[in-house]
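Some structures to go through are shown next.
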Structure I
């Protein structure tokens, strides 16, 4: 857990105070260098895991928090939820390498105001920090499209999720029917429904989409 030393230069009263949380020290240092060079921004803390992020947030009360999803001790989603438990209006930006439908959905539902991938250009990142500080919500178009696709899709029933899980394990219709004590005709009916809801045409596509959405685990 690192707190930056006091800056010699005078900062504007409108300086955006930023907290950075990432378990990779090189990423933290790189972000701190980029953000610290901006005349309207100041890094007020750096956390190496989700728990440190929450503790530092409570200590520093930053204007904007930039955090990764995959962190030890407490992951990014849990950290967002913990911070918003103290301050529902907290401004949090996810900066991660993960862009799956499930990750995006979980982050936005938890309360993130923006979702960026780590290959985002520097100016886009800085613009996002300023925009979120100004009250905007920022999700890149291609990530937003994924989120809309998930939210707009009809939810699978518990039985359909069971069929999907067995499908992902390579089970045949006959095997699925035996394990769930249903007929093969019923299995085929469930598969048609699953394909329609996931907007796919094959078993392979269904497994791929379900995996990306976090509906099945391997």
Structure II
């Protein structure tokens, strides 16, 4: 199981051996530091906790400083649960170990999770792809209206749970699976992933292989 925390940099393109342009997203992933290792005996489950990034020391509480064990002032902590086969043998990671982009190689298939871009309050046409009202037959103001939301005979005419309506769009955790690692640049702590990944520039992303 391979895992890494990084920060989305930007989208770009590279060229393969045949000269085709490949759209890629670059992710900056400075070495993740192992801050805690959980075991079946002590914690009833097996996991590895890593820290990424840095914050000003004045923004770190005393309990956090104690937990970090002078390994750094991390921007974010993330705990990765180990699959059953790895958990049985326990992790080979130790507190203080570094995990960098070299754990991945060109051609690896990964899943990337992050918080998507916030798009504010949106109507049903943009948020859910509604077609809107008819453009003819006397319609005047209903081009982008949602239409009736009552259940008519269903559920006594009340609005059913899960009804697709206008509301805040984006700003949610999104996972994109089956992405391919196009290139790894260890000297710059960069990993280039084919296609788009969630979030704006600067979003913290989780890469799982």
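What follows draws every value from the coordinates through simple rules; no lab data is involved. Everything numeric in this text was worked out from a predicted model, so none of it was measured. Cβ atoms are built from the backbone, for glycine too; each structure is taken alone.
FRET efficiency 1/(1 + (r/R0)^6) of positions 102 and 198 (r between Cβ atoms, R0 = 25 Å, to 0.05) was computed and gave 1.00; which structure, I, II, did it come from? Don't skip to the answer; put the middle values down first.
Details: I: 1.00; II: 0.55.
Answer by label: I.
If P(r) over Cα pairs in 5 Å bins from 0, in percent is computed to be 1, 6, 11, 13, 13, 12, 10, 9, 8, 7, 5, 3, 1, 1, 0, which of I, II is the source? Mind dumping the intermediate values first?
Numbers: I: 1, 7, 14, 16, 15, 11, 9, 8, 7, 5, 4, 2, 1, 1, 0; II: 1, 6, 11, 13, 13, 12, 10, 9, 8, 7, 5, 3, 1, 1, 0.
Computed on structure II.
One of I, II was used to compute relative contact order in percent (Cα under 8 Å, 6 or more apart), and the result was 31. Which label is that?
On the way: I: 14; II: 31.
Here the read-out was taken from II.
So helix-only ellipticity at 222 nm (-39500 (n - 2.57) for each DSSP H run of 4 or more, over all residues; to 500), computed for just one structure, reads -2000; which one of I, II is that?
Values: I: -15500; II: -2000.
That value comes from structure II.
Of the structures I, II, report the one carrying the highest value of FRET efficiency 1/(1 + (r/R0)^6) of positions 134 and 158 (r between Cβ atoms, R0 = 35 Å, to 0.05). Present the calculation step by step, with values, prior to reporting the outcome.
On the way: I: 0.25; II: 0.85.
Top value of FRET efficiency 1/(1 + (r/R0)^6) of positions 134 and 158 (r between Cβ atoms, R0 = 35 Å, to 0.05), among I, II, belongs to structure II.
If FRET efficiency 1/(1 + (r/R0)^6) of positions 62 and 118 (r between Cβ atoms, R0 = 30 Å, to 0.05) is calculated from each of I, II, which structure is the one that comes out at 0.90?
Computed on structure I.
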